[in-house]
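Where a number appears in this text, it was derived from the coordinates with a stated rule and is not lab data. This is a predicted model, so every value here is computed, not measured. Cβ atoms are built from the backbone, for glycine too; each structure is taken alone.
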Structure I
Amino acid sequence: MNDPQLECPKLPASSDQKRRILVVCNDGDYFLRHRLFVVSRLVSIGHDVAVLAGGTPLRADLVKGWRYQHVRVERFRFAPLGDLALMWRSIRVINDFKPDAIHLITLKPAVFAGLSSMLGRALWRYPQNILITLPGLGRMLTWPNARAGRRYQLATALTLLALRLIAKAGRAQFSFETRRDYEFFEKRGIVSAKNGTVIEGAGVDPGQFYPTTAPARRVKRVLFAGRLLKSKGLGVFLAAAEKLAARSDVEFLVAGMSDNGDRDAFCPNQLARVDCIRFLGQVEDMPNLLRDCDIVCLPTKYGEGIPRILIEGAATGLASIASNHPGCRAIIIENETGQILHGRSDADLIRELSAAIQKYLDTPELLDRHKFAAYGHFRSRNFGQDDVAADFSRLLGAAVPPRAIDAHSRTREAFEGGS
């Protein structure tokens, strides 16, 4: 590729096992938070990786060992000219980089870069491997209300048609984070056991996310962390915090960033003026923030996979309260590692969330049991980033990275011994 942004440090000498892998993602910040580890591991064992991502352009110091090119992606609506530009840019990059495998993450790259991948394979015989990762159904495919359904009906039909074409003619592999999402596409004739798999979450690093051994706090901290969206349940969380604001034994924290241009987003300046919460904004050191909390809440209605914050919370030994969403249920065992909210309306969710938080505050021994069980559940499942990296490497036809050594085993043993 001729773009100067794609320059990177000299990679290890080529071998028969070395592969050229192109990653296309709709948002660079999302890539850094959720997919960077897989790319870093692939680069560390000698594969040549390039990343094409939308959103805010990444700083040069964040690009380490892999190539990078920014592309404009309209994330919140279908924009014919912009979407065709993504398709054209993908074709150019495929022709220049000549990838053996391409990893398309989220819906827009799956459709438009997926069609480009089919064309590249027909014209130049690469990429040989096409992997499409859909971390959740998103707003369009979940249709939260009738009005949205009408707005998205044509776009949804065209999207499913394109994915069906790519699945058959492009011989693509698909990965999902929940069985529910897999079955959604299976019912529509897009995936089967031959080309579809479920990989639970994007993986977290147990060397960073591990429990604290500090004494229990009298004032419990309840955290909402994620994109500042109404559909993520932030409005429900704020209302529950207001209901419990008179209690002196609880503090409510909100951490996250707002998507510019997203009509579903809360304004950070508005949140900074809410008296019943402490608004932290975007937090760089999530592991230490989580170790300073007791409960993580996510009353989401968003069409997502397994929410990363719930995995991070479990890895850090926090109890969780979340909505009855397939992705939430994949990490929370109800009444054992956390509590599930079954309400459908905002009013019901506010009432249930307030009661769930109050239950923990009034019975701290229950909170301690759920925190310890959450950590045990994390350790018993393949939620660690090494397991996830191995799964994605296999689907991309690349060498499987070795498992990392947990640098915090002593902290883990101390937490277990003290519970």
Structure II
Amino acid sequence: MARFVIVGAGLAGAKAAEAVRERSADTEIVLVGDEPELPYERPPLSKGYLKGESPREEARVHTAEWYPEHRVDLRTGVTATAVDTAAHTVTLADGTVLSYDKLLLATGSHARTLPFPGADAAEVYTLRRADDADRLKDLLGRIKRLVVIGAGWIGLEVTAAARDAGVEVTVVESADLPLVRILGPELATVFADLHREHGVDFRFGASIAGITTQDGVATGVELADGTLIGGEAVLMAVGAAPNLELATAAGLDVDAGVLVDASLRTSDPDVFAVGDIAQQQHPVLGRRVRVEHWATALNQPAVAAAGMLGESVTYDELPYFFTDQYDLGMEYVGLAEPGGYDEVAFRGDLAGREFVAFWLKDGRVVAGMNVNVWDVVDAIKALILSGKQVDRDALTDPAVPLDQVLAS
């Protein structure tokens, strides 16, 4: 009987175990995770769960009973410390050595931090794991002022939750706008205006000298120009870093992530990688991409599972992510990197924040974002995948269905 070992018991790892079992009744599955939790999804940590709108159990991928019922050997609270690809073994921190026929790495990411003076003080927070969300949830119920370092997705989602809880928030960001590296200036202003309307104080173009403290407890942030921004706590929301140590030490090819082909296979034919760590050769985009978002962890595992079982499959889903902030709900599909587009076109009410934005390159849609407009993601995907030029007037006219906007 073949044994598949999955390292990383988050959404990607749990979905991989599910996909393997759906395809094979007799493969032995061992799922190893360093958190003491059942596998769970991370988006609620900065959204519904943080705001008290959804219970923690709703974030679980499966119930506790699902794993034994499907003969998945789930081992939580134990870290994988080494992979020996020659011997086909994984060593765990408790001394256990697991042999494998196929190995899937789904080790995810950790919250990035910056070495500011005072960064190790009490009341300095990050958000990546469930226990981080628990601490932040408690924090938002007992403080009046929060300083957030970083205006990315996590920083802005926590800011929205904090404002909903009545906490004053100052966001410190080195760029000139929030999310500008991801969305460009055309769309970044939408989020800047949204948060300002909810009373958020932005400090853009700011350089941080350090986190101020008193008796070992954070009291705010000092900027490089000497400006002091007071707060009862500081959230460091400066991105995530992939957990590549295990793959690197195992001798797998690694760059900004674990290098995998279109089938998610690494440089070792018996080892696959998915989720945050996978830097995939994407068959549609024609280049390597590493996408740190929920949809990747949700959808890649089925392809990896099929490949581990000997099927010839490729992962060709376009990058997708979403956010909820105040009364704004958004979905984004495709990839429009800086320099990768020459125009942004809009259909709908931009000022009222009910619109669809399209990033265009040479008249072709390369990415789209729907804001408070729903059931259009599939149509946007179709435009991107067509690779064809669009009729710009039709594209920006809400009266014209999206399946009718391709140029003749």
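The table that follows gives values for the structure above.
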quantity: Among I, II, structure where distance in nm of label points 7 Å out along Cα→Cβ at positions 72 and 376 as derived comes to 3.6; calculated: II
quantity: Volume of the Cα convex hull per residue in Å³ - highest-scoring structure of I, II; calculated: II
quantity: Winner on distance in nm of label points 7 Å out along Cα→Cβ at positions 96 and 392 once structures I, II are ranked, highest first; calculated: II
quantity: For helix-only ellipticity at 222 nm (-39500 (n - 2.57) for each DSSP H run of 4 or more, over all residues; to 500) computed as -6500, the structure of I, II it came from; calculated: II
